[in-house]
Structure P
Amino acid sequence: MTDPAGHILRIERTFAAPAEAVFDAWTSPEVMRRWPHAGPDWTTPVAEVDLRVGGGVRVVMRRPDGTEVESRAEFELIERPHRLVMAWTFDVEPANRQLIELSFVEIAGVTTVVLLNTRISTERRRDSQHTGWHACLDELERVLSG
């Protein structure tokens, strides 16, 4: 799927946790060091958050071989616990400033997250991020389930 702003990735995931807990997992450095990485054998040694519009996020993921991948984001919208919007860049392609929009909808203690990742530079990059986001969300599910 392509539009004038680049390739688009949409992922919907449901977690057995309240919206505030899921939202906090995206904005708490302590929690973020436990999940945003591309598999159970990866780690996140660095997670920094300045939770304000204009503030940002910095995440460093470490592969099993010790090499690292860094990403940064700037918060454009914060509506706790319902929405987050961030301009996101990866160190592997710093010129590609993507947009990550997250919505959190809770019904009876179960929260559905819709992640919309737009402005992705290439189809190949979108496919790579599809794999990476799903792996990260698998890790988030593990963290939220205790």
Structure Q
Amino acid sequence: MPAALTHIAMHVQDLDACVDFYRRYADMNIVHERPHKHGKVMWLAERGKEKDFIVVLIPGGKNKQQDDRDFSHLGFAMESRKAVDDIADRARADGILEWETREEEYPVGYYCGVRDPDGNFVEFSFGQPLGPGAEDVDF
């Protein structure tokens, strides 16, 4: 059986702020929490995908403050360009928009970038060959 990617785990400085961010911006749910020496560990997942892929947030991290030339990020597919625009508008109002909305050649599509409370970049996109809005094209 091949390996299956099931989660990404990130140490975060402010657990509550990060949980709130991923709930508000990515509509993720808390699916599990357990005690940890620095508080608690939180598992978050998209609705209906709780057994497919989760984001694990672990307290005790250091704020990352990613350099603007570092394009490491988490990526979330949105159902439309308008949904990407709505995220960008909310992030701009919250002062956390890092990449204005833009269109790039396939397979990148239409996207914006937001900085989470721990300094990680998070991309919200439409028109990539992954998730909602995926084009029916091979890579």
Structure R
Amino acid sequence: MEDVHNIPVSFHFLVDFGLGLPGGDNRFQEVTGIGAEVVTEDLKEGGADVTYKLPTGIKFNNLVLKRGLNVDSRVLKWCRDAIELFKFQPTDVVVVLLNEEHATLASWKFFGAWPVKWSVSDFKAQDNALVIESMELTYRIMRKL
């Protein structure tokens, strides 16, 4: 039986952009999309009713970061420069999972990341909610550090 005390929690993490950002500009409430899959191609063997799958490459998920809207943010400016001005500045992004003592449990580096989508949550007068901004990034390659 697995010891649940050795399973890390998912709510203590940080995101580090290679943009020389000040302390508060790297805090996010949600990170999704850490993952990859092997892309395959079907190959049918001649004279037989057998189909093999052959690996042809690796496909990485887009990294999605969510947080309360920060209108005075260098990360937001970086996104807007790419999306509104078509000026891309790829940068390395590191996502670090921390333990209760703030020590690193695991980390992933996303090389050459750049924004492909930015959005804000819906505005609803009947809800008492924060405005959440969402940034979707693509990148060249991901590595677990």
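Just so you know, all these numbers are worked out from the coordinates, no wet-lab data involved. Remember, it's a predicted structure, so these values are computed and weren't measured experimentally. Cβ atoms are built from the backbone, for glycine too; each structure is taken alone.
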Q) distance in nm of label points 7 Å out along Cα→Cβ at positions 94 and 110 was computed and gave 1.6; which structure, P, Q, R, did it come from? A) R
Q. A value of 2.9 was computed for distance in nm of label points 7 Å out along Cα→Cβ at positions 14 and 38; which of P, Q, R is the source structure?
A. P
Q.
As an exercise: P(r) over Cα pairs in 5 Å bins from 0, in percent, for residues 78-125 alone, calculated from one structure in P, Q, R, equals 5, 19, 23, 19, 12, 12, 6, 3, 0. Which structure is it?
A. P
Q.
Can you rank P, Q, R by volume of the Cα convex hull per residue in Å³ and just name the one with the largest value?
A. R
